[in-house]
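Below are structures written as structure tokens.
Only the coordinates and a few stated rules stand behind these numbers; no lab work does. The structure presented is a predicted model; accordingly, all values stated were derived computationally and were not measured. Cβ atoms are built from the backbone, for glycine too; each structure is taken alone.
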Structure 1
Amino acid sequence: MKKAAVRVPVENYIKGQETGDGEYIKKAFYTEGNMIFVRDGKYMTRSFAEYIKGFTGKPAADEKDRKRSIESIDVVGNAAVAKVILDYPTVKFTDYFTLLKIDGEWKIINKSFHAESKAKQ
């Protein structure tokens, strides 16, 4: 039962990726939070608000070739972690989310990820 509740924001995140609709991402993320990642060997951070601004409201041109899956969810009390794979034609993202149950609702409070470029075919 706990995992089902944690899946809700994670599924909203995936729906936002599928549709390009930032409203799904807003539902998934807590108002405060960051994406944390390494690009070109450098530590980077981006606010959720900044990230959401990048959503166009339209699916990606290659949406039919994109696959997404929730690989795992682990819940203890009011804290959880989730692993999501976004397998796109040119890159595979592995997302790790930290979630907290805030005011009775699960929200993603942190996202870190790894992007692995795929060789051109």
Structure 2
Amino acid sequence: MTQLELGQRAERRRRFNTTDAETLRQITGAATPAGAVPEALINALFSDLLGVDLPGRGTNYLKQETEFLAAVPLDQDIIAEIEIIRLRPDKHLVDLSTTCRLANGTPLASGRALVLAKDVDGAWG
């Protein structure tokens, strides 16, 4: 991990299908929207990015807010992206914007995440 900087980004491309939605329903018991990706799977993409890519292993999730702008269609490529928008080194906090869009650029969701990156190696120099 390199030192965290404003504007750093990470993204993940994914295509969800009916099996993914059904598996989530079986695990959680939550209803899943017909023909659409459950919102929990989109937020899981953000979690994956935060814990694996930016800030990385050792990240502690504190807060997530997501506004869904449109139903996320099954069986289409989507791109989830996070970007560092504020650093608070004195508290080891990182604020990030979160977005999800279709591969053609159509926005599907936007929001913010707040994480504690105290235990991420190299994050603070």
Structure 3
Amino acid sequence: MQSYQTVIARVLLASVFLGLVLLRLSSITSNPDGYLQYQMTLGQFGLPGIFAPLLILVQLVGGIALLVGFKTKIAARVLAVLALFLAFVLGRMFPEVFFLYLGIAGGMLLLGAYPQTAFSVDNIKK
């Protein structure tokens, strides 16, 4: 039963980041100025425009890696750092977001400490 719980935790944590990417890409593609608006939104938080594609890329690659269980330890730690970064950047304007991202970072750190989950690419024998 415990192995199934860790799979569910891994998939749910991956869905957070993949869901954010899908929502962001949907808003970018639905508006002709969507990407520029996304960059401007990041600028309101003090982030330069280069962070726009980097955030999308890290969340997409890390989310897919977690979803399939590929290099789970590395992906979880990278996404934990990203979640902490977003907690401190976004938490300045939205205190509730600060605590949400802290919780996500905690889950990622736990997954990074115990990356061996069932139904993952990491567990396929070579």
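Out of 1, 2, 3, choose the structure whose coordinates give helix-only ellipticity at 222 nm (-39500 (n - 2.57) for each DSSP H run of 4 or more, over all residues; to 500) equal to -7500 when calculated. Derived from 1, not from the others. Once relative contact order in percent (Cα under 8 Å, 6 or more apart) is computed for every structure in 1, 2, 3, the highest value turns out to be that of 2.
Using mean count of other Cβ atoms within 10 Å over residues 38-45 for the comparison, can you identify which of 1, 2, 3 gives the largest number? Checked 1, 2, 3; max of mean count of other Cβ atoms within 10 Å over residues 38-45 sits with 2.
From which structure (1, 2, 3) was Rg and Dmax of the Cα atoms in Å, for residues 6-45 alone calculated, if the value obtained is 12.1, 33?
Numbers: 1: 12.1, 33; 2: 12.5, 39; 3: 13.4, 41.
Going label by label, the one that fits is 1.
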